[in-house]
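S.K.: Next up: some structures, all given as structure tokens.
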Structure P
Amino acid sequence: MTEREIAAGGTQAGLEPSPAALGDEHGKVEGRTQREIIWRRFKRHKLAMVGGVVLLLLFLAALAAPALAPYEYDEIDYTAINQGPNASHPMGADNLGRDELTRVLYGGRVSLLVGLSVGVFSTLLGAVVGIVAGYYGRFVDVGAMGFVDFMLTLPFLPVLLVLGKIYQFTAITIAAAVALLVWMPIARLVRGQVLSVRNQEYVQAAHAIGVSGPRTMLRHIFPNVVGVMVVQATLITGEAILIESALSFLGLGIQPPTPSWGNMLEDARTTMTTQWWLTYFPGLMIVVTVLCVNFLGDGLRDALDPKAVE
């Protein structure tokens, strides 16, 4: 029996097959590749499609901010102080005469960078801990899950507030701090998935023919948890954007003059009733982004579900 034949056993339990189990030598299942099946499922989720397109446009706009923005983000125009939306400033200007559209574009670079970085790094960290703990079990599992339980006891917001007081947060340090504080639920979810997979016959057969532990985890177990990982990554990305915005709103996040959607809201806190555009546009960007991320997560969850009906 070859390792490819062993991997195919993963489909017998209704689990997501590993790459080695995908049908013929071209990875096709009933004439379609696994990617085609996932894409077909994803397209059925219209809100996820819309969310994905909107998110892509937001990311592209943020990346192209220097080219798209009509002004520099810290450029001051004394003739435009507190002006509402007009032809020269489509989203208005703030109390220093800075263009709001420019600052929304540049602020998106910070907020989206933090969200994406936290989503990727916390998911990878949680997945590694969960897979290793679930696969090896015994004292490795006890030690890893004990550490996870300890991390879960840490008060999340107070820790961030203390770190923000001690250190001056940048986009990178905020992303690192948040990622190190939110990976634990992913580790638990992945570990649960691994525990349900590791005793399957095809995994035991891989052990019997001498497949190493790391290769077994990568080739035969990882494909069964990637769906959980992707969905959690999207949810954490949205959560991280909200956390960065909250920290910046409290004055502990990204510091002016560098804009982020959160500190733009903080700057406009005292003028919410008189200069509505200063809170409306950055707040709208946060709401739209988090909604789109959640829609995308729902679509990916359905598309990656191995038990979904075609």
Structure Q
Amino acid sequence: MSKVDKNIFFGAQKLDRASHLRERTAELAGMQEKHDCKYIPVYHGRHIYMNQHSSFYRRSKPFECESQCFLGLVGNQMWYSCPLDDEQAKKLEKEVGKQFSSLRRYALKLDDELAHIALYSRGLDLWQRNRRFCPKCGTKNRLSWAGHRLLCENNHEQFPHIEPAIIVLVTHGNKCLLGRKAEWPTYAYSTLAGFVEPGETIEEAVKREVEEESNIRTHNIQYFGSQPWPFPAALMLAFIAEAENEDIKVNDEMEDVQWFTRKQLKEMLKEGYVTISPRYTVAHNLIVGWLEEQDA
């Protein structure tokens, strides 16, 4: 089954990033004069949501900002994100009458393409703000390549940073393994997840993370799909795996890990004794996809 068939959120593909244009400053400027352009104000990864929150605020003229960051093309329409500073953000909020808000709150109200663009501009903005200075020499960075490269005073380059993370639904017969952390909302359970470590394959990361968090050993690891997740800079790599044992031992990271049968989980969800990850997460896709399968 393809990622589109699974309806993994934030995975729309209408936007052509046209990355070859990023360093062609003159060509981009010429295109801006001829094309319809949309400029999105971004402030610490947040946007202003309008029209009963079914879209985010953008306009057809640039904002005053450090750099217009070229996101790509949707047909002949050019899309830019515009990182605002504190003063610029406050001024715009007063002008529009709304505040900058998190994408998490409004993701499900956006269509796929707008959600994808919002997520893209969020990730780019957070990377830029978190890399103000060069990690090699400490001098200040400046934006280049239409917002996709940072260059310091000593010409050290940096490019957008992504942290790969695995997320896995572990099954054993007609049961699946779900866990929760203490800081999560009451009754919330989800699939197990963790970051890939240096020198590690993603399959090794699946085995290590699941065993660390639950004492469950896994095999028959199958790739499910991926989801961009800039909260702040992750890429979720989703898998389904089979368990070799059933005896759970929880580590300090998890508050609880349990096996759930399909019947048990459906009943607990219906009664409100358990909640699962929001519909815009790939964890939701993994769990609901398993629930909808015919009982083994």
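All of the numbers you see were taken from the coordinates with simple rules; none came from a lab. What you are looking at is a predicted structure, and each value in this text was computed from that prediction instead of being measured. Cβ atoms are built from the backbone, for glycine too; each structure is taken alone.
S.K.: Kindly point out which one of P, Q the value 2.8 was derived from, the read-out being distance in nm of label points 7 Å out along Cα→Cβ at positions 47 and 175.
M.R.: Traced to structure P.
S.K.: If you don't mind, another one. Here helix-only ellipticity at 222 nm (-39500 (n - 2.57) for each DSSP H run of 4 or more, over all residues; to 500) has been calculated and equals -21500, so which of P, Q was it run on?
M.R.: Only one of P, Q returns -21500 for helix-only ellipticity at 222 nm (-39500 (n - 2.57) for each DSSP H run of 4 or more, over all residues; to 500), namely P.
S.K.: Continuing with the same structure: Going by volume of the Cα convex hull per residue in Å³, which of structures P, Q comes out largest?
M.R.: Looking at the calculated values, the largest one is Q.
S.K.: Oh, and also: Matching task: 0.30 is the computed value of FRET efficiency 1/(1 + (r/R0)^6) of positions 103 and 159 (r between Cβ atoms, R0 = 25 Å, to 0.05). Pick the structure from P, Q.
M.R.: Computed on structure P.
S.K.: Moving to a separate point now. So distance in nm of label points 7 Å out along Cα→Cβ at positions 135 and 271, computed for just one structure, reads 5.6; which one of P, Q is that?
M.R.: Working through the options, I get structure P.
S.K.: Comparing P, Q, where is relative contact order in percent (Cα under 8 Å, 6 or more apart) highest?
M.R.: If we compare relative contact order in percent (Cα under 8 Å, 6 or more apart) over P, Q, the biggest value is for P.
S.K.: Thinking only about distance in nm of label points 7 Å out along Cα→Cβ at positions 39 and 71, which of P, Q has the largest value?
M.R.: Evaluating distance in nm of label points 7 Å out along Cα→Cβ at positions 39 and 71 on every structure, the highest lands on P.
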